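Each structure below is given as structure tokens.
None of the figures in this text is laboratory data; all of them are computed from the coordinates on show. Because the structure is predicted, anything quoted here is derived from the model rather than measured. Cβ atoms are built from the backbone, for glycine too; each structure is taken alone.
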Structure I
Amino acid sequence: MKADALRGHLDALLLATLDGRELHGYAIIEALQQRSGGALDLPTGTVYPALRRLERAGYVLSSWSTVGGRQRRTYRLTHSGVQTLQAERRAWREFTTAIEGVLVKRPPTPVQA
């Protein structure tokens with residue numbers, strides 16, 4: 001799946017990936033790929049700027065740690081990020097319900113005259 005197809009949904013996907021855990025950037029990319037069955041294979045050039053944007057907005061916090069002698073920046077949700085994720089999930093449910101109402105084939109409803 002191309003990054004363009006995710007326009008408008010990337011932030012919610014990143015927040016959901018961080019829900020309840022702290023991950024470094026590459027682990028976020030791997031988790032997105034795994035949880036999507038391989039459909040989401042996003043480049044670092046898409047994910048890292050989005051993480052920085054989410055951090056500036058106050059939805060995630062980052063900190064540096066050393067793992068195996070390598071410096072890694074790890075990310076976690078803030079309280080505001082948790083609230084934003086909850087709102088994104090509600091909006092997604094509303095959106096998918098509306099779209100399914102149009103796309104899913106159902107028997108025709110009689111039209112009232």
Structure II
Amino acid sequence: MAFSKTATVKGAKFQYALAPTAKKYTLRDNGFTETSSGNFQLIRPLQATPQSKEGFKLKITVAKDISTLKMSVTTGNGLKAVDIFKDNKQEMVQEKFYFLLDGMIDRGLFVKEEI
């Protein structure tokens with residue numbers, strides 16, 4: 001998956017872009033870590049219980065120049081992208097996804113627009 005100005009996950013109603021207020025320290029303050037290539041990456045579990053090793057993970061990667069990003073929801077091992085919006089059984093996971101991203105919007109990292 002390539003970096004782009006806006007990103008979303010399979011099946012989501014919204015797409016996200018980096019806010020003009022996003023800075024390196026803002027990313028670090030919100031849990032992003034710097035990779036060996038200089039990009040910033042965040043991996044958060046989306047399952048109901050944080051101790052569980054199964055479930056889904058939200059992966060967001062921001063380019064080192066803080067102009068582009070990519071995001072996906074993957075299986076627990078991080079190898080395969082999944083669509084958490086295809087059925088209503090994943091309602092709690094969907095809520096957690098939107099909660100995490102809305103928190104980052106409130107902190108000035110992202111802006112959201114409807115698809």
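Assign the value 0.95, calculated as FRET efficiency 1/(1 + (r/R0)^6) of positions 71 and 95 (r between Cβ atoms, R0 = 30 Å, to 0.05), to the correct structure from I, II. It was calculated from structure II. Each of I, II could give Kirkwood radius over Cα pairs in Å, but the derived value 15.8 comes from I. Computing Cα extents along the principal axes in Å, for residues 23-78 alone across structures I, II gives 31, 29, 19 for structure I. A value of 34 for relative contact order in percent (Cα under 8 Å, 6 or more apart), calculated from one of I, II, originates in structure II.
Looking at structures I, II, which one was distance in nm of label points 7 Å out along Cα→Cβ at positions 7 and 87 calculated from, given that it came out as 2.8? Among I, II, the structure yielding 2.8 for distance in nm of label points 7 Å out along Cα→Cβ at positions 7 and 87 is II. Computing helix-only ellipticity at 222 nm (-39500 (n - 2.57) for each DSSP H run of 4 or more, over all residues; to 500) across structures I, II gives -16500 for structure I.
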